[in-house]
Every structure is written in structure tokens, then in C-alpha cells.
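Participant: Below you'll find the structures, each written out as C-alpha cells.
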Structure P
Amino acid sequence: MRLRRLPPRLATGAYILHSGLEKWEGDEERAKLVHGMAVGAYPFLEQVPPTRFLRMLALAEIVVGTVLVLPVVGNRLAGLALTGFSAALVTMYLRTPSLHRPGSVWPTPAGMAVSKDIWMVGTGLGLILDRAP
């Protein structure tokens, strides 16, 4: 691992790992809220019960966060995990009209918390391209 990649990996990984651990203990109310937002963007998720969805999302976040903070995992693999995960979040943002202004990618006040996930896409792509000339 290149030393210059350590700060973004640790910062991003710790953030995602913490988020996953918080969701792991989430109650049914939180599960319904998170599930409802996800179903709006990904209708096929309606078939998954909210509490199971929250656990699956939490597990995904724990895995991605752990992959990022472990220096034994290569940058490309860590970047692929982060890019895939964060691209799904950004897609949810783009598919949810109430999160961005009509005809624009710029967020509404409700979308600010999700729109910032684009930085994770950039970090992931940077890790994937790390060895590029």
C-alpha cells in the first residue's frame, strides 16, 4: 500500500464501519425508514423485510469499512468495494426526486446528507487507479 492512500482509506473506512455498526443495532423504526428510502430507488428491495434489509446493509458497511481500514487488503480491491458500495448510494440519491432539485443533480436540503456520498466514489476510483501511469 502506498502511504499516500492510507489517510483516505482510514477516514472513509472508519466512517463506513461506524455507520454499519450503528445500523447493526438499529430498531424496527429505523429499519422501516432506511428500507423505505431504498425501496424508492430500488423497487425489488420491497420483497426484503425491513429489519433484514437493515442487517444486510449494516453487514455490507461493516465489510466495506473493514476492507478499507485493513492495510493488508490491496488498494484495487478496497477501491472496487468502495466504488460499488458508494455508487449504489449515489444511484439511490439520483433516483429519489425529493433529494435533488428538479432537472439538476444539486441537492435539496433533504438530500444534503446523501449527496455527499459522491466523495466516496472519487476515493474508490482513486484507489482503483492507484497503479495507473
Structure Q
Amino acid sequence: MTGLNQQPVVFLVDDDASIRTAMRRGLVAAGFAVRTFESADTFLAAHDPDMPGCLVTDVAMPGMSGPELHQQLILSKQTIAIIYITARADQTLRRQLLQLGAVECLFKPFSEQQLRVALDAALQSTRGH
């Protein structure tokens, strides 16, 4: 029985190893359980949809992009709260991602506080399922 009484996991997908390392370090220090992935494909191959948590994904990555990953999860009927991170400070893109169902879209560089607020909202939404 996966999923019951487990600490939610922050699934972090970013092709930039330095960002994955820095974010993982900060999130673990803040008490989050974190699993990192260098691509959408590696996340999909390893993800257990019954494991509670949220997905933090970069928008632009080689191969499958963050929005393409989101669409893949929707098509396979997997529900997970998603926070996008992007270096492209584009409000139109942000609106589109939020309309797609994202909890938040943060522009790099973002503060730990901004990420914590987004994670709290994302993980709160998972408790309702």
C-alpha cells in the first residue's frame, strides 16, 4: 500500500545539475523529502503515481519539456500538483501554465520563500486527494 502515511516527496526535474543540487540541498535542509531527475523521461520511468508529493519541473529542457511532461501525466490520468520553474520571465507563458493546471510558475532566480509558499500550496492540494 504505497501512498498511505508517507511523507510527500518533492520530485525535482531539471536538466541543470547545479540547480538540481542547490535546490535539493535547500529543500532537504527545510525538511522536505526530495527525489531528483535530470529529464522528464527519467522521471516518468521511475515515478510511482501512488506516492504522494508534487512535481517541480523546469519548463525548457532537452527532449521532453516541462509542459510536455505535464501533458503526458494528464494523458496517463496521473494527478500530481506541478510547480514550474523557468529562466524565461514571460507572464504570458506563466498564465498559460497556470491555465494548464500548474500550482505556480516561478521565474529564476526565485527565493527560497517563494518556493516554500508554492510547495506548501502544492502539497496542500495533494492532501485533498
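Coordinate-derived values only; no laboratory data. These figures come from a predicted structure and were not determined experimentally. Cβ atoms are built from the backbone, for glycine too; each structure is taken alone.
Participant: Given structures P, Q, which gives the highest value for distance in nm of label points 7 Å out along Cα→Cβ at positions 54 and 110? Show your work: numbers first, answer last.
Facilitator: On the way: P: 2.0; Q: 0.9.
Largest value of distance in nm of label points 7 Å out along Cα→Cβ at positions 54 and 110: P.
Participant: Work out the source of 27 here, i.e. which of P, Q gives that when relative contact order in percent (Cα under 8 Å, 6 or more apart) is computed.
Facilitator: P
Participant: If we compute percent of Cα pairs over 23 Å apart for structures P, Q, which one ends up with the highest value?
Facilitator: P
Participant: A further question follows. When mean count of other Cβ atoms within 10 Å over residues 6-13 is calculated, the result is 16.5; to which of the structures P, Q does this value belong? Please report the intermediate quantities before stating the final value.
Facilitator: Numbers: P: 16.5; Q: 19.4.
Among P, Q, the structure yielding 16.5 for mean count of other Cβ atoms within 10 Å over residues 6-13 is P.
Participant: Could you figure out which one of P, Q the value 1.00 for FRET efficiency 1/(1 + (r/R0)^6) of positions 14 and 46 (r between Cβ atoms, R0 = 35 Å, to 0.05) was computed from?
Facilitator: Q
Participant: Which one of P, Q has volume of the Cα convex hull per residue in Å³, for residues 30-101 alone, as calculated from the coordinates, equal to 107? Numbers along the way, then the final one.
Facilitator: Numbers: P: 97; Q: 107.
Matching structure: Q.
Participant: P, Q: which one has helix-only ellipticity at 222 nm (-39500 (n - 2.57) for each DSSP H run of 4 or more, over all residues; to 500), as calculated, at -22000?
Facilitator: P
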